[in-house]
Structure 1
């Protein structure tokens, strides 16, 4: 790979990274994304099982009620018009009171959560499978090196859009961003498991959440808009553990934790039909618990031309990631 020089390099192609790159590219900047994984989407990833059947293993939705940022509301309207998002009206209940359901409206990316990210960044250069390891400011450019000290690219400006823990590691030697890790809360782990049942469970709701020691959320995958069914004889549920339960597992293998989540789900709803475990996963950095300290939703140093955005600087969720990215992109655009 021949290293290239860009106006702006964005490290991390999750939600914050992709939407920062999109906003800045539309403003006329020559951007690139640097991503350690094979694909885009970060914690909105999709896992393929049984050939072409895919499951959202990360964030299941973009909640309507939490969107207060006018710029984000405008952007959501555009994504709806472009067909990248669709309204998802689902029946929701708690694990403690599964019979009491209520309709809830949110947004869901179609045909999958990470397809949204791919479409947003479709014309932006992306170096996947490239882990940014070392950052150096030489002359008027940032130089980004991989683990083997090979240059990935050079850029006039640099945005770090990774989870907080990774951002702290990358920027440890740069003291002018006002980094104080304790101010930004902490990362929370989570286990995820997808189950297929031979028939409909008739549970009465499409999503259950809250009031369970092990299960944080259970989502009927094919209740989402534009999702295909695994087959006419199957119903697929995606289970997400509570962060406390995940911490108690002490980084246990995800396959074993997935079995325990399946048992918890079946025992809670008295399900006798044995499920087939399609896939399981361990998110070591599933979500960020933000600090109560009120601060800017992004970080930027005008002298060094480097900044950070991400959910950990705002709400700790997908809405926070997008709000943070829009704020930083606006700052960069206004100074040029």
Structure 2
């Protein structure tokens, strides 16, 4: 099975470098819709801002839905300080030390963009001494230093920056000669790029999936309700394509497709998981089965909202999730191949 891996990587770079913190996703959704349209799928926007792209299949009564989410971690301006620096309000779950020193963009309500850097309030050892490193990295002790000539709260207001303005982190997306992709927001833009690659595979090879298939790009997963609405009612199987976690006690690596048996919401469908494992083994893909106790997916959101679907979760292995992440072309390829095999299966 030949997968357009270069296309997937190029799409990943394109969407990873498009800012889309939760609630600010219209630009990247518009791009994805145009790309699915170009591949020949029918698309429609949901009222909540998500996207459905549909590929007709041989069985038109029992559908499959594959989800990936394009919303990312980020922040909002919580307070403009007297000094002209900005206090943050987190969007999504991450540790503040993981964004220390990160470049960012503040996006105003009028659409203006200002660059800045996220720092602690006691950054310099020349001023605060060696104990500066011991300061807790918390919401109260972090701030944005704007790349603008501002010396007061009033100076910032004159720029049009206000409370509630979005803050997007610089993803620093890099593709290495050794096949690694390192970037913020691989969770879950890597999987969204994979879904594009799967759609391209069916379009280029003039294939039809066994069942009508919907690619569901959600935009509120990081705050827990991405797929709570929007799953087509004919769906009987819901496959969340998200990221595989890497760390102590887990088997997943950056080269694998992860098949999740259970996360914080409980077990995924046993028979559907067995089917995916059998397909991965048959194709001799690098795969692992893992349990993620501090993890939730769009499949769980669909179930909690009352969807009568069988669910599963797969995704490429991603190191340092919710920080500066990294994966490898091998994991992208294995995940895409497993998706294709699953969609061709009865």
Structure 3
């Protein structure tokens, strides 16, 4: 039984409910309570759905936050076995400090089709569907990737825009981009939305690169797969506990470079609901007696790549 289009509305409800649960915590400077609210709401909604789900991408181990943990079984049962990747609240600080860009995110695929990623860092690179698949590579020097993208898009290098997390670990990359006179969009957090900016010219991002969360890499890959974009990722294992966990998950080559089709196989549904307004979607809005949410949805097989607006009436 494949992922049919009728599942979309149900998955949208999962992230919408999680986003709404965070609304009362926006600007309250308590990221732990916000994350717990999103996690509890997401778990509750998933458990209403008629499938046998297992979390392959969980959240919380690095932040010591409440988890939808890897291996957790979810769903109300049925004939469909699926993998679930979640980040109930991407951008905990955004909610706590009332900053733009917080999202509630989920991706689902048939069993065995989503990469079971460890909670560790990943080196990533992503570009639009207008860039040839062989034009970028994690093993290319940065200059070569930028020049190849510029050539394929028929742009001057000074007009190329690169998006990456604003982190000390990226100093060398930022210095090199400055030297090449490349434009930059430096984001404080939220590399799922950062990767998604390569999907549409309106975001004015030609390449996303740098080191971010491994689970977020899988979620982002699931989203941009429906757009035909390019993505590569390589996990970075620095601690013995990370290496041990990876080996238990069946990862044998710790230095392997993964292409998008190795991270997401076959069909998938991705939903990202805005909690605070950002580049991708508007945040939760309370109008009269209803919560209004915006959700970016992708579904590869039905060629769905659109924003859904939903209304949730407050019961009195």
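For mean count of other Cβ atoms within 10 Å over residues 85-92, which of 1, 2, 3 scores largest?
Numbers: 1: 17.0; 2: 19.5; 3: 29.2.
Biggest value here belongs to 3.
Distance in nm of label points 7 Å out along Cα→Cβ at positions 5 and 253 was computed and gave 5.1; which structure, 1, 2, 3, did it come from?
On the way: 1: 5.1; 2: 1.5; 3: 3.9.
Answer by label: 1.
Suppose you compute Rg and Dmax of the Cα atoms in Å, for residues 69-236 alone for every structure in 1, 2, 3: which one lands on 21.5, 64? Don't jump to the answer; show the numbers that get you there.
On the way: 1: 21.5, 64; 2: 20.4, 65; 3: 16.7, 56.
Answer by label: 1.
So Rg/Rh (Cα atoms, Kirkwood Rh), for residues 77-132 alone, computed for just one structure, reads 1.00; which one of 1, 2, 3 is that?
Numbers: 1: 1.20; 2: 1.00; 3: 1.08.
The structure behind it is 2.
Bear in mind that the values in this text are calculations on the coordinates, not laboratory data. In this text the structure is predicted, and so the values were computed from the model without any measurement. Cβ atoms are built from the backbone, for glycine too; each structure is taken alone.
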